[in-house]
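Nothing in this text is a laboratory measurement; each read-out follows from the coordinates by a stated rule. Everything numeric in this text was worked out from a predicted model, so none of it was measured. Cβ atoms are built from the backbone, for glycine too; each structure is taken alone.
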Structure P
Amino acid sequence: MYREKWRPQLHFSPKEKWMNDPNGLVYHDGEYHLFFQHHPHSKVWGPMHWGQAVSTDLLHWEELPIALYPDDLGQIFSGSAVVDKHNTSGLKNSNEDVMVAIFTHHGEDNEKQSIAYSNDRGRTWTKYEGNPVISNPGLKDFRDPKVFWHKKSNKWIMSLACGNHIRFYHSPNLLDWSYLSSFGEEYGSHRGVWECPDLIELSVEGCDEKKWGLIVSVNPGGPNGGSAVQYFVGDFNGESFTCEDDKKMVKWADFGRDFYAAVTWSNIDEPIWIGWMSNWQYANEVPTDPFRSAMSIPRKLSLRNQDNTYILVQNPIDLKSLLGETIAHYEKVTVQPGIAKNLNVSIPLHIKGEVKEFDRETSSLKVTLIGEKDEVEILFDRKSSELNIDRRKSGNVSFSEEFPSVDTMPLQEIYDFEIIIDCASIEIFLNGGSSVMTEILFPNEDYTSLQVSVKDGNATLKNVSVYKLNSIW
């Protein structure tokens, strides 16, 4: 168990069967709870349940029994969870603070919002007898409730995905909800259905300023095809969200093909989120067994004021507890054309460093992961101002015609980099986390070599460290 081919060694994956969106992320009594969309009887999407797992450090996970099962009201689609510290719901019946899960009941005829509660630290759940707490107003898409306590207005706020926009509701007690406002019909990308919203307050780097961010997943329509996460930055006054950016501006959280449905943990001070590492273009077909899908590395969130616009910044949580042997460390190294730097490596792997300078405007920097017959190329091309990930020769790519790809992210410069490589994924964080790409991979054999090369000029790197990472299992 947990050593099967392509089983992630750094990322949460279910013991077996199907998983998609993270749900009900909440911290309570020393534990991070991760619920997830789960079909326990198949490796393909089917009747949705809430699987669950807990962790004390967001790295090492213990999978628990299924939390919520489908019932007469429908399947258990995505949602969120909160700790009702002041028992506003009146559902507390023990010495423990009551945990309340808010989710979508997906029936054949409609989608509506329901709740369940737990008085034993999330180990067992009881569905509220008055479900649904929000009936469907006549919309086909009406799902994925994300709830938080808004201190200034002293009420619970819910964000709901409604096809091409987000609706906000409020409640004093998690049971009785009233409509507040809507946002989004004229904003951002509408090349797919809007899903999995999250309204969060984020700190701006280097100052005391805070802004509100609205997270919205969209499928299809991502920058490289299929599923992706966009975001909006502005203000929330307790009733409505106002976006500061131009209506047609699209801000993507991650330019890779495999980061979707990301939402944040509730009941923590510093925003941390996690996403589903897959893409609906091929999620049902990836060649893993006996499980399908994994979650990303949890990431800390903030904003950066860059050229008078606010950019989402993501940085992986501290991985020091997983650090194994040091494969290489360079205080300073210059890479020259025709003379590649090669390292023997073993996966999983952590790479971190800085780019001191390129000596030409047309220089390119390439990092290649190499196996016996497979390779993955990561290319930064200064001339075209973009980063490319080429996974066409990465291993098993034949399971879907949508999978082999060269995926692109606009990028003017690289100042620093952090790369996390698991046996079936790669996550790239550039320039302090302001540019991010996540891709899944299925090498036929483990990658054993890391090669760094340049073209049309030298590149000087500094403080480069390459570490082996230990398994979370």
Structure Q
Amino acid sequence: MADRLTARAAIEAATSDFTELFPPEREAGPEEGPLGWEGYAESRARARERTGEAESVVYGLASADGHPCVLLAFEFGFLGGSLGQRTGDRLEAAYRAARERRLPLVSLIATGGSRMQEGMVALTQLQRVARQSALLRAAGLPQIAVLRDPTTGGGWATLGAGADVVLALPGAQVGFAGSRVRPADADPSAYTAEGQLAAGAVDAVVPVAELRGVLSAWLGLLSGGAPGGPVAPAEVPSALGGAELPGTGWEAVAAARAASRPRAAAYLDAYFSFRLPVSGDRCGGVDAGMLCGFGSRDGRTVAYAAQTGTATRPAGYRTAARLLRLADRLGVPVLTLVDTPGAANDAAAEREGQGAAVAECFGAVAGVGVPVTTLVIGEGGSGGALALAAPGRTWLTASSYFSVIAPELAAAILKRGAGEVRGTADQLGVRPQDLVRLGLARGVISPTPPLP
């Protein structure tokens, strides 16, 4: 089990300074709460004495190494970090402060869920949180959640899973069901930070010692956009491979499939001074063949979604769509790198909703208001590649191709023999220069010349 940090210890680990704020006082009600729960007043008094806190949430203005935010932190020692009516007051006030000050919201969560002693009144605080989260999204402001031990119930299902970027501390218990209400035969690993990372619900697991630095980097990246304003397109990356164009269609295919060709990670490392990943589709899936995240280039934030040469799975397309929508809301330009033989077409991919996932990615590229810049760095296999390409803003490298279908499959459909595959590649017009001539790409990108 992970160490359970107090709210104040978590704040100290995450920030370089913190100024507490306080919500308007709610009119006094019965000490036993809205249900008149016997012993509730005494439980609250003991919680105050034990923790030194007046409620299960502390909030205020904070900074992580110079990057300001509004920060809220749960105190699990106060009735299990549960959400009651006064907790809802504080959460609502924190969100309001973030909107009024145009600041990101960071939530350091450790909660067992809604407070039973307040019944449905407590449960409806989740609706208040959901409403405030929606208002913050509409204002173009980012939300970052840090999942401490434990993060369960409604706190996970609103503040945690509803954030734009979800970080977790190692070993933290994370799940909708708390430890006392799970099925007896449930796999305990599914309810951990690491299990949620593997399931696509968490972006990264971050050790406590690294938390402030990671938060600072994320706050800088996510605050670097222009929500609602004009956004300049991302610069096209320089090619990392050779500059010689292929003579035939099959030469283009062979060059794109060459094992020695530079891949997406190399392009991203060359393009950004630093970058941070987002991971997972929030639907139970992760595709290691789709790299998504935000990075800094010449002091400017750019979002990226990059295929790595594998057949892209449904989780990959959904993660890319999530990245695109977030970048659009924050006013951040997007760079996509196309490199896939096509969308995965195995039975598992079909069961995972491949068609809907590809459609979602097409829709996200078409629907965002921020500019999307695309560079084809390898294989451009049919609709599985086109889903990530920006109409009117696509470039190619010399060692790439784009095709309606793989030449081998085209030959098979046309009932041509293996000896006719290469000629079929020529007929398909897959070379970079063919695509430029057809008006489907804006140009072929050359490598950056070496410095003298």
Identify the structure, out of P, Q, from whose coordinates log10 I(q)/I(0) by the Debye sum over Cα atoms at q = 0.06, 0.11, 0.13, 0.14 Å⁻¹ was calculated to give -0.26, -0.87, -1.21, -1.39. P
Comparing distance in nm of label points 7 Å out along Cα→Cβ at positions 101 and 293 across structures P, Q, the largest value goes to Q
Candidates P, Q; helix-only ellipticity at 222 nm (-39500 (n - 2.57) for each DSSP H run of 4 or more, over all residues; to 500) computed = 0; producing structure is P
Match the computed value 65, 46, 33 of Cα extents along the principal axes in Å, for residues 173-420 alone to one of the structures P, Q, and report its label. Q
When Kirkwood radius over Cα pairs in Å, for residues 117-252 alone is computed for each of P, Q, the largest belongs to: Q
Given a value of 4.0 for distance in nm of label points 7 Å out along Cα→Cβ at positions 77 and 381, point me to the structure among P, Q it was derived from. P
